[in-house]
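*Asks:* Each in structure tokens, the structures are laid out below.
No value in this document is a laboratory result; all are computed from the given coordinates. Small disclaimer: the values here were computed from a predicted structure and weren't measured. Cβ atoms are built from the backbone, for glycine too; each structure is taken alone.
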Structure I
Amino acid sequence: MNNIFAYGSISNIPLYNCSAHTPEEWSERDGVRRPLYGIADMIYGIVFNILYVPILSVLFEKDNIKMSCYKIMIFLATVDMLALWVNSIITGFLAFQGAVYCTYPNLIYIAGMAGLGFWCSSCVIAMSLVLNRVLDLTKPELGSFLFEGNRTYFMLSFSIIYGMYFVIFTPPIAFSSKYHTWFFDPLIFVNRTEEYANIPHGFNNILVVSVTCLLYVSFCFVLGQKFKQASDGASSKSNKMSTQIFLQSALICAINQIASIIYVIMNFIDVPFWLIIVGHSMWQFGHGAPALIYLCLNRTIRNGLLRKLGLKKQKVGSAINRDSNSAAFTKTN
């Protein structure tokens, strides 16, 4: 974004100048229409955005939003919904049109800034969530000091600042229908890929995501130790919950790590088309998978939705309150 202010407009930025051809000529020269991919992407983005709406309605319930972990989950779900607009809905439209960067330079430049910011911000939010859960189990006093009440929003402000850094000060990603993904190189000039390199993004993908995965492993280990200390009568239930938490952690870690590694690699070396599609799909699924995790593995959210649909009655004594402590562990993205 800083280059927009420096040069006055997107079209005046030297490395993003598309004046050599008309938008139609750029599409004809470098684009590939992918209607099936495009429709599939748009449907994916719309469906998962719709799925998030009732989930958020449960997270916003008074008994849930009091808890710091649910506040983080709400923020993360919101970022995921916005990210899906870039990597699925807008991507689908561009793929359907067979567009490249110079077909819609303003749209793609702005969407590229946003998509990059949402991805990097979500990585930090995910780290905040698992840190919140680990501290709750191991250092509750420190956890309360960092996340109690409105302090959660203060902690989340760091993820906003972090994401805005990438939006303002680093090169955006740019879509190419030829490869059906977003590269830092808009593919305008030949042999100038290195000039578009985004080192902070590589740092984020390798270090931040890896640290988050290590925190997940620590979280599972600590949780397992807590379950071992539980009474025999509760051991079966605890083991079941531990397995669910581990599966969620492993799934999200695997998705984010695969997407992170592939995106770093494919921006510097040529990789097969199928690997690019895998990387892009993992980026999409990294923002959409939490909706499925909430619905399938988070008992509090699932029961809340069933109650809203009239398929489950509210138990006396508030089932939400009884479930909240255990269910709070189950969001791991």
Structure II
Amino acid sequence: MRLSLDEAADLARRALRRAGAGEQMAASTARALVLAEAQGIASHGLSRVAQYATHLRNGRADGAAMAQVLRRKGAALLVDAKQGLAFPACDLAVREGIAIAKELGVCFAGVTASHHAGVVVDHLRPAVAAGLVGLGFANSPAAMPAAGGRHPVFGTNPVAAAFARRSDAPLLIDLSLSEVARGKLMVAAKEGRSIPPGWALDAQGEPTTDPRAGLEGSMLPVGAASSTKGSMLALIVELLVVALTGANFGFEASSFFVDEGNAPRIGQAFLLVDPAALAGSEVYFDRMEALVAEMLVDEGVRLAGQRRAALHEKASAHGLELPDALAAQLQSLAGSAP
């Protein structure tokens, strides 16, 4: 089925509303999932609607939650997601963080008691639109062992960065600290595909190419040949978004990929910087373009976010082609006739 981005967003919004999400939560979440889908990130796109709907119905996410600023001191800000879906809380944290960064030069905005954050770098788009630099971090239910360990302790804990440019598309960087995002295993399992070696371990700590076994086991850290580095980066993110916000550690949160379990209450954090407060905006933009020009000396270099932007432009013009099974699932969840 082919749908325009607006049609897809409306379908996702209605499905989430029917599962118990408030209008703001449903709309914010639907927009984020369609944006991910349009950028070719199916693991964080519309396939998540059913998962979120189940969590709303089972009490793992509170559809009536209204995110609010819990505390502000100087350039630090804490938003309470109140166990709702993450998107309205992240929207609020970044929106308030931009205002603080414009006033004080920098802001660290944390989010506590939250849920799955989707594509973290997409939360930073308003920041780069305001001419800021943004960093984003999130933890997730335990999926990776600590360095030298065997049982999952850390989440796949994505790290994101967004750098505004003077007149071109920003540089957008988003990466999981596991070799791949866990959502790719979810998609492979649904489609009955195997996964490459080096992505995951089974519950016994043995390498596997079975995505279902990987979902029951653990993910390998990025750069698995030197897994200490990936594990240490995951540790840094875990502490940034939990110890500073009071959220749950990954090992305290039930997996996103099970229907029953606790409200994950995990955390996110965003660091927003105004270049005008440092060397100045013009110096920043000049330095950015000098680096980009040097990178592009080599043929074949692709700027961070370029492929996603091209896919989004194509989807905006021609719509999204959804697999029949996914389209039928969304229509059923939304209460629409197929």
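*Asks:* If helix-only ellipticity at 222 nm (-39500 (n - 2.57) for each DSSP H run of 4 or more, over all residues; to 500) is computed to be -23000, which of I, II is the source?
*Replies:* Going through each structure in turn, the value belongs to I.
*Asks:* Another one. With mean count of other Cβ atoms within 10 Å over residues 262-269 coming out at 25.0, pick the structure among I, II it was computed from. Mind dumping the intermediate values first?
*Replies:* Details: I: 17.4; II: 25.0.
Only structure II yields this read-out.
*Asks:* Name the one structure among I, II that FRET efficiency 1/(1 + (r/R0)^6) of positions 38 and 102 (r between Cβ atoms, R0 = 25 Å, to 0.05) of 0.30 was derived from.
*Replies:* Going through each structure in turn, the value belongs to II.
*Asks:* Match the computed value 3.1 of distance in nm of label points 7 Å out along Cα→Cβ at positions 54 and 302 to one of the structures I, II, and report its label.
*Replies:* Working through the options, I get structure II.
*Asks:* One of I, II was used to compute Rg and Dmax of the Cα atoms in Å, for residues 110-189 alone, and the answer was 14.7, 48. Which one was it?
*Replies:* Among I, II, the structure yielding 14.7, 48 for Rg and Dmax of the Cα atoms in Å, for residues 110-189 alone is II.
*Asks:* For which of the structures I, II does the calculation of mean count of other Cβ atoms within 10 Å over residues 78-85 return 25.1?
*Replies:* II
*Asks:* State the single structure among I, II that was used to calculate log10 I(q)/I(0) by the Debye sum over Cα atoms at q = 0.12, 0.15 Å⁻¹, giving -0.85, -1.20.
*Replies:* Values: I: -0.85, -1.20; II: -0.86, -1.35.
Going through each structure in turn, the value belongs to I.
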